[in-house]
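Presented below are the structures under discussion, each in the form of structure tokens.
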Structure P
Amino acid sequence: MNGSRPGPPGDTAPVIQSVQRAATVLNAFTVGRPRLTLGEITARLGVSKPTAHRYTKALREADLLRFDPVAGLYSLGPQVLTLAAAVRAGHPIIGASGPFLEELVRTVNETVVLSVWDGEGPIVVRVDDNANRLVRISIRAGSRLSLESAQGRLFCAFLDLEDVPGLSARLRRSRELRAELEEIRARRLATNTPQATGVRTIAAPVFEESGITAAIAIVGTTVTVPPGAGSAMAGALARTAAAMTRELGSTHSRA
């Protein structure tokens, strides 16, 4: 008899597809695009609008999505914050970094940020600052940073080429980028000063035996954070990153 046969009793393919689609919906939200329409979610999934609506309804029931009926826009739900907190708590380097970041804040009196690589870019997993400071740079844990950020440049310099999407092609096209990454590898510091923001960032890598595992960054204004890698502030950052590397048992640390 012709026709398709049902899968074995333990066939989980439909379940796996549902999980993959739910993940696709959640991954569509970014710091730059925190709210999306149903049409945008439908396009991302590549399914019909009724099918996309069923997924958004299920995710809303699980508190993974919220819906604003007035604006007609979806955003990530409160359960995502709970999951993010659990991820941060479970990442070994977050707990290990606490004393180091707190001491660095006391030393430099600026906002200090810890970021890890998530496969596409740096993600902020911890932020420490001085609550009494008059001018504070606000950074949210969970924020995704660009490859042009100081932290992004660090990961570009120390990760394998295949681990950074599109980096190999960019290096072939840009002699300046190749030189920049070579300089970052030599001094183990990266800086970034976007002209439009007045914010300056200095970042240093933290290593485990397998390679770079995190980036520590000092974030402040162009008035309070000196330019270049030769300042006392940059030196304090480099020493903190080296101390964390030693704490993690890596031989990548250097004086």
Structure Q
Amino acid sequence: MVDPILHISDISLYYGKKKSLNNISMDIFPNEITAFIGPSGSGKSTLLRSINRMNDLIPNVTITGSIMYKGHNIYSPRMDTVDLRKEIGMVFQQPNPFPMSIYDNVVYGLRLKGEKDKAKFDEIVETSLKQASIWDEVKDRLHDSALGLSGGQQQRICIARVLATSPEIILLDEPTSALDPISSSKVEETLYELKSSYTQIIVTHSMQQASRISDKTAFFLNGDLVEYDNTKKIFLNPSKQETEDYITGKFG
């Protein structure tokens, strides 16, 4: 039996007095894609952002419970959030390349770490862009602005930027919702290919996307984790009526 890479235990989260997550417990396993599905406001993005402490940046947030990663509670006061976010990277809904060259976007995190070796940069840029399935499209224009790329290309540059810092886990918050179908399918293919090297957690509104690329699926509703199982089981034979109702489009 493979040990989980993340052990989420009894996580509750409040924005002020409003409770947004209710005692969530689940294990995330290495080299799998785990999909979080559920209607808007169900808590899936809130939980995703709790996994690398992005919610710390929001005022009046209170979090109880623990998330164990490599034997350490990420909510321990001793946890360095900068180090944590290098190991647990994040790709957002809107592609957000920095207003600089493609090359500088990819090496941004390395420069923050104090790395200066140009040969190392060159190697990591090529490797990361290849892993993000965009090298062939941009290799002759690495010093052009990343903002000149299409939305789908920009999102793959953002994935390459995360990969450059060698994370263990990649969090993806609806990474294809702002993209056209062809760009979305390229990003999906990329994520599927990355599975052998990285653990991924993806928040998605697309049932088709969850069923196509994920190994496990978690269904959230009103801040509760209703059901969490192998994706095939969730989509073909869910245990809970609410899961079936959501998947068959009765609400959402």
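Nothing in this text is a laboratory measurement; each read-out follows from the coordinates by a stated rule. Given the structure is predicted, the values throughout are model-derived calculations rather than measurements. Cβ atoms are built from the backbone, for glycine too; each structure is taken alone.
Comparing relative contact order in percent (Cα under 8 Å, 6 or more apart) across structures P, Q, the highest value is found for Q. In this comparison of P, Q, the computed figure 51 for percent of Cα pairs over 26 Å apart is attributed to P.
Can you tell which of P, Q yields -13500 when helix-only ellipticity at 222 nm (-39500 (n - 2.57) for each DSSP H run of 4 or more, over all residues; to 500) is derived from it?
Details: P: -13500; Q: -10000.
So the calculation was done on P.
As an exercise: distance in nm of label points 7 Å out along Cα→Cβ at positions 25 and 137, calculated from one structure in P, Q, equals 3.7. Which structure is it? The read-out comes from structure P.
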